[in-house]
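> Structures follow.
Computed from the coordinates by the stated procedures, all read-outs in this text should not be read as laboratory data. On a predicted model such as this, the values are computed, not experimentally measured, just so you know. Cβ atoms are built from the backbone, for glycine too; each structure is taken alone.
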Structure I
């Protein structure tokens, strides 16, 4: 049984209940030999023969051609012993797959469906083909689901274990540490060097400070990195650690690029729509699933407020949300000084998100990302803005485009040659702000003013649609809004449907959940029980395919909405897992006594 406790895309921190033990993942199986026991800190052992050691043990059973007989539930079956190039060669098998299974080729997927944990064979061979490693992980996860514990042996090192976990691996082993120790190679989280080039005095691990041997150091380096990975998973920061490790080896970068550029449709459903700070410091940050999803939703779900007639492009700020920054308060003052501010639509130009409409500035990751603000744009960053702005203007028609920008101006000029540039020297200088007011007056003077309440209703519709798709429009249709942004209640017919808060999302009430349920969107189908607290995966029958971790959902049985809350798992995890919290419940249906 597996339960998720923290996540980073495909990577997850969890507990694996196995043989009466509760094991934390990501987990290292440390080699345990009669002449060299596993270190004391090892939580689980990889053995060729079982010992009296009380720790969890996984035993290898040899190959198909030279099996070692065993009948323990934690024995791996004899492996085919075939390289990747011959993975699907027909080899006679007894048709039995135990609770631990080995996946060599696609023909093994059916047998592995009965297993609790699945080990990818030929781990060291994946070093020659990062593409095949990613393909193998996708086959495993898509065919067997997220409930299976995924393991790979012979591949993990301190410098790549974060990448393995990010790709969905739950269990690794220390065999590479043993092999590289015999090769006199010194491992750290930053890579591997010959022992002759290592500075053991700078290491500080117990083995190096007490004169321990090289294998003891390498084992400890792997253990320490796994603990660091667990910590980053617990805080939703695994991707940041992964990006720091990309420089360690071309293999690391290749795996992440395959995941980002070729496997987005597989990775994205496991990626949360809400979270904490996002440090977007590297080139690879441009392709993070959260970033790509936001940009795609701008194209697919977003439309400008119908009454907005003038597009105003503004630079980003280091402080989030932008409206809390000094520069954007000054921009706002300049807009309000015009004769017709209600027809102006503010959109922020930024990397790596491209374009952020003002009403979405609190939606993750717009309110959470952090980048170096230097005014320097790479070609890739510029290409994102050009591509996104061109698509935005094709889908959203304005009477005029005003660009009040600094270093971004040449980029916007390429995408929108007809834009009017209002900056004189620096966007926040007095001359520039006066010019902004004058320019907006000129382009909006003939446009009929829009009532403030009508414009606000349009922006709330945009929020609902961005969060829930077209089904979200049902939440705000005919609604009234009470409160001061960002704390706004959505009301209709005297009933509250939702509440928008500084979190940047609409939180549902039971009535709002009924609206979404009738639209057949963002629902979680449960067994026939009345929730009294959170919904756990064991009680989930099915879930809408659009649900991502962090989404607001309606919990229903048949046509009756019985609770609303925040998804803790993606839709497939809710269906496949039997343990763990599926929905953090906010409101539950109360039956009359």
Structure II
């Protein structure tokens, strides 16, 4: 039932993309058309237009779309030969469609092609589509933004104008989506990062290169300390690795073959090529093989918080979520095959503990499997049985743990199956926040061995895992999920003391001194401003507790405490300190 609904939604979205194109043709008869697929949220269409679009054009196009809906034009499908399609689009001077046709001829030379017509707009499309434009609810779609997009995603090609839209079966669903997007804008980590002075990205430093400000750096360090302590307790050994390495290392690992486009250009050092490190794994493999290991030495768990660099195109940079340098919560476990199940199970429990402590809910796991028909990505697979066996081990661990998980073909890494942690972000989209990967590929490439019980050499299995993914991305995720209302233990500033007037300043300082003595992060705000203004300022900074002290509190040696939920109580100082300590310890 769910898959049928998904197909219906895809048809609705794709049909609305054609509706948009038909409206653009009415508005700009000389328009050239790129592609117009359905997306997770809705649809888009790329256009080569005689002028640059402005936001006001969207409402004009929406009105034209509604008129086409009202006229209830049919979506007419026609199967034609490749030659007839080519003649049609050449006559219409639709050069982008001609390029698509040329690609089709190379890949499917004997096939006919299908054209879809809506009013005066004709598109090259496999379909399917709705029966007619009247099936689209005129109150259930919206054009939401305009952006630039290079033809075929290649910066060397012409930049087209992309119009994004959303569509739903009912106006109620559209309203819910738009409300969610408004809330997501408020929670955007880039906006909150600026308002709360957590991090910045400056053009003077460069795109995708974040600068951590004191408050953000404090929280980032708390995340690192938390993982360091947890991993040390669970048998991990910490290492540091350099941010660049000789090209031979990445040739050996296969990263130059598989990930070169995501790596920076080489740096010439004394006539030899070095690359900025895109991943820690090859460095850890060199550490492993520095000496011959015994089966008794395994599992060996190496953890690393070093900085890595990846070349993300400027068009996809998204604050801390997609940056060009970041630190992973990275670890590699080298184990025997008979230890793999236990290591996966142990790692799964660590994931669950971390997400419990950070109050992350409604996540699920995805068992990412290879698509063995995809020779480009999985062509190096030599031992298919080993892949299937490792996938079955992961499946059994997930089943035994009774966690929610799905399986998806084609999402495995090029070196082995993996378990990804999936969640819905504030935009309602599915997101991967962490991963663990089984690897039989690298031990062979790096000739990693250990001496087994029989005294013979054997290859270990490598288990890659990043519980927080990257600290940067996890920080952004937490910031958006909490809306900046970090729990007490993560808050850079936990308490602000606000004396009502100058007469209570000495009492406020006494409270501050006692809180500092108990390792509570506190400041006194006694600016020459109204109490209301100072309260408002503290609330905007999302400080967990405000302590307001007036003459009554001073006389009774009490505090009036207000939390972020605007709940207020009068309390003794010692009781307040104990309350804060308990909350911090419980990470509540």
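> Looking just at distance in nm of label points 7 Å out along Cα→Cβ at positions 100 and 548, which of the labels I, II belongs to the structure with the highest value? Don't skip to the answer; put the middle values down first.
Working: I: 3.6; II: 6.2.
Across I, II, distance in nm of label points 7 Å out along Cα→Cβ at positions 100 and 548 peaks for II.
> Identify which of structures I, II gives the largest calculated value of FRET efficiency 1/(1 + (r/R0)^6) of positions 20 and 532 (r between Cβ atoms, R0 = 41 Å, to 0.05). Spell out each step's value before the answer.
Values: I: 0.90; II: 0.25.
Going through I, II one by one, FRET efficiency 1/(1 + (r/R0)^6) of positions 20 and 532 (r between Cβ atoms, R0 = 41 Å, to 0.05) peaks for structure I.
> Consider the structures I, II: one of them gives -12000 for helix-only ellipticity at 222 nm (-39500 (n - 2.57) for each DSSP H run of 4 or more, over all residues; to 500) as calculated from the coordinates. Say which.
Numbers: I: -8500; II: -12000.
Of the structures listed, the value fits II.
> On percent of Cα pairs over 32 Å apart, which of the structures labelled I, II is highest? Mind dumping the intermediate values first?
Working: I: 54; II: 60.
Result for percent of Cα pairs over 32 Å apart over I, II: largest is II.
> Also, I was wondering about something else. Using mean count of other Cβ atoms within 10 Å over residues 284-291 as the calculated read-out, with 16.1 as its value, let me know the right label among I, II.
Only structure II yields this read-out.
> Moving on to the next point. Suppose you compute FRET efficiency 1/(1 + (r/R0)^6) of positions 484 and 580 (r between Cβ atoms, R0 = 30 Å, to 0.05) for every structure in I, II: which one lands on 0.95? Provide the component values of the computation, followed by the final result.
Numbers: I: 0.20; II: 0.95.
It traces back to II.
> When FRET efficiency 1/(1 + (r/R0)^6) of positions 260 and 396 (r between Cβ atoms, R0 = 35 Å, to 0.05) is compared over structures I, II, which one is greatest? Provide the component values of the computation, followed by the final result.
Details: I: 0.80; II: 0.45.
Largest one: structure I.
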